[in-house]
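Just below sit the structures, each encoded as structure tokens.
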Structure P
Amino acid sequence: MRWSSPLLRAPRAVEADGVDAGVAAHYGDPLREQKTLLAGDGSVDLSHREVVRIEGPDRLPWLHSLTTQFVEGLAPGQWVATLVLSPHGHVEHAMSGYDDGAVFWAHVGPGEAAPLVAWLDAMRFMMRVEVSDVTEEWAVMARGPESVELVSRAELEASTSEALCGLWAFEALRIARGEPRLHLDTDHRTIPNEVGWIGSAVHLDKGCYRGQETVARVHNLGRPPRRLVLLHLDGSADRLPGHKTDVVADGRAVGAVGTSARHHELGPIALALVKRNVDVGVPLLVDGIAASQEAVVDPDVGLHVRASR
């Protein structure tokens, strides 16, 4: 279901498009809004995202057995990110959430709640859990550049008095941090090792889960076939590369762009998945625009974490 936020009625609100339609892209000055978020003074309407509720006494050990994160015994109020993988280790679902002592609350991307709920329902068997899509009652808001919380949709209406910042600002800061977004910076072949989700969304010291063998093998024995990079575009063109635009090195395609943005300090930037063996220093072209790359996933070591700057 496509939502249209009441915060689009706020002064100077301009609606986002594509998968992010229904919330504001900006409120007149997206670069200033980035600075407001970094100062901790702004809120971002993420109510186009969807909310899933998981309740029942078996919810945490059940989720622990199905997903990549260590959630058994999770302390109330502690936020975690976790993934559902295919049997071959490809990322199928990504969610962030917390347990309040009685319910595990999670938020996912637009249009992703229904398939996630359907898959979780199919995996209940005899476990005492109930899974439901509660997007009609609950919405997601960001407080600052990274912190998010769930609010009732009635509370969302009351947020018009806050210092509102748009999705463009929120996304620019996310891209600069090198944090991928499911289905936009990933594809059906993506494994967690390629995009820096080892550690943040994948716990390596837990029991078996679907797809674990691939994750462990690549982590311990080899390098992933691709790696996530942050592209710094030279700013010579008044446009950003579109989703899935080829990344070209020496006349051949070596990867594809995911999401892109204009950052208040870095200028035009983008996340891209490129072949692992592309040298970090090689000149790149993206939609005819010169670009350099900054490693997000280290191409040289077995432990795939964010490369040091």
Structure Q
Amino acid sequence: MENRILLTKIDKRDRAILFRDRLARAMASVEMTQSALARATEVNRSTIAQLLDPETARLPNAQLCADAAGALGVSTDWLLGLTDRPERPGDAIAAAVQMTEATRTPADDQLLDWYREAAGYKIRHVPASLPDMLKTEAFLAWEYAGFIGKTEDQAISAAQRLESILRSRVSDHEIAMPAHQVQALADGTGYFAGLPRDVRREQLARIVEMTDELYPTLRVFLYDSRRLYSAPMALFGPLVGTLYVGKFYLAFRESTRLRSLTDHFDWLVREAEVDARDVSAHVAAILTQMD
């Protein structure tokens, strides 16, 4: 979402016509009458009527323009034709970057809402541990045992909904994750310390099965975390980009920020040491080593 300043010089009469049209549009949007706007701006109703009169081309003074913009929830720059976005600067920033509380489980309502919103678009993801939609029930039960705020059943049910989204093939999914996560899962080290061996084997087998069955709708890339780094993030098509920072998401909708996140994900894919075509075989080889 860009708040682009329009630098083209506009004739005074044309600007007055543009102001009239935008003022009328803003009033209709919030269902505000001429009388109500007159009261809000502390001017006579006839003054508002003159600004809206199609037979005249009149611009208000700076005070009235600012007061009208404030009453209607738009920017003065937009009313005057200086920008093509109606949001006030503070509102535009708030819309472009949002902080959304999250417990970072697959049961997050906000997370599921973003998946539904992006139906039909490519979804790209760097998981915090393993991709939620590839987790087994046994793994989820271990991961969320004693988890505050969410039960194991909630996490399992939500992961199943994410898997259903994946299997519907409505959206392509790309996942980039550190290669060492797969090896750590096999070894039961790091994040996976304490995870029973049979659960680790089952989880690896599931990754093999799903990356083979669902390719190319699902493409998983493994990168070398000694050379590359990424925070947990997701891109829901061209609509929303998110970074997970612990207790909340930073969600971006502004096009420049989305482009930066997309470029970052492209870099992870481009530099991946295991391509999506080879991931199933790669993980199968690691699983064989456990025997």
Check the numbers for mean count of other Cβ atoms within 10 Å over residues 24-31 across P, Q and tell me which is largest.
P
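Quick check for you: by distance in nm of label points 7 Å out along Cα→Cβ at positions 48 and 200, which of P, Q is greatest? If you can, show how the numbers build up before the last one.
Numbers: P: 2.1; Q: 7.1.
Of structures P, Q, the maximum of distance in nm of label points 7 Å out along Cα→Cβ at positions 48 and 200 occurs in Q.
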helix-only ellipticity at 222 nm (-39500 (n - 2.57) for each DSSP H run of 4 or more, over all residues; to 500) computed as -14500: which structure among P, Q?
Q
Taking distance in nm of label points 7 Å out along Cα→Cβ at positions 128 and 280 as the quantity of interest, name the structure among P, Q where it is greatest.
P
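Matching task: 9, 32, 34, 14, 7, 4, 0 is the computed value of P(r) over Cα pairs in 10 Å bins from 0, in percent, for residues 72-255 alone. Pick the structure from P, Q. Could you put the intermediate results ahead of the total?
Working: P: 7, 29, 35, 21, 7, 1; Q: 9, 32, 34, 14, 7, 4, 0.
This figure was derived from Q.
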Given structures P, Q, which gives the highest value for Cα Rg over 2.2 N^0.38 Å, for residues 40-111 alone?
Q
Out of P, Q, which one gives 49 for percent of Cα pairs over 29 Å apart as computed from the coordinates?
Q
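We did not get these values from a lab; they are worked out from the coordinates using the rules stated. All values derive from a computational prediction rather than experimental measurement. Cβ atoms are built from the backbone, for glycine too; each structure is taken alone.
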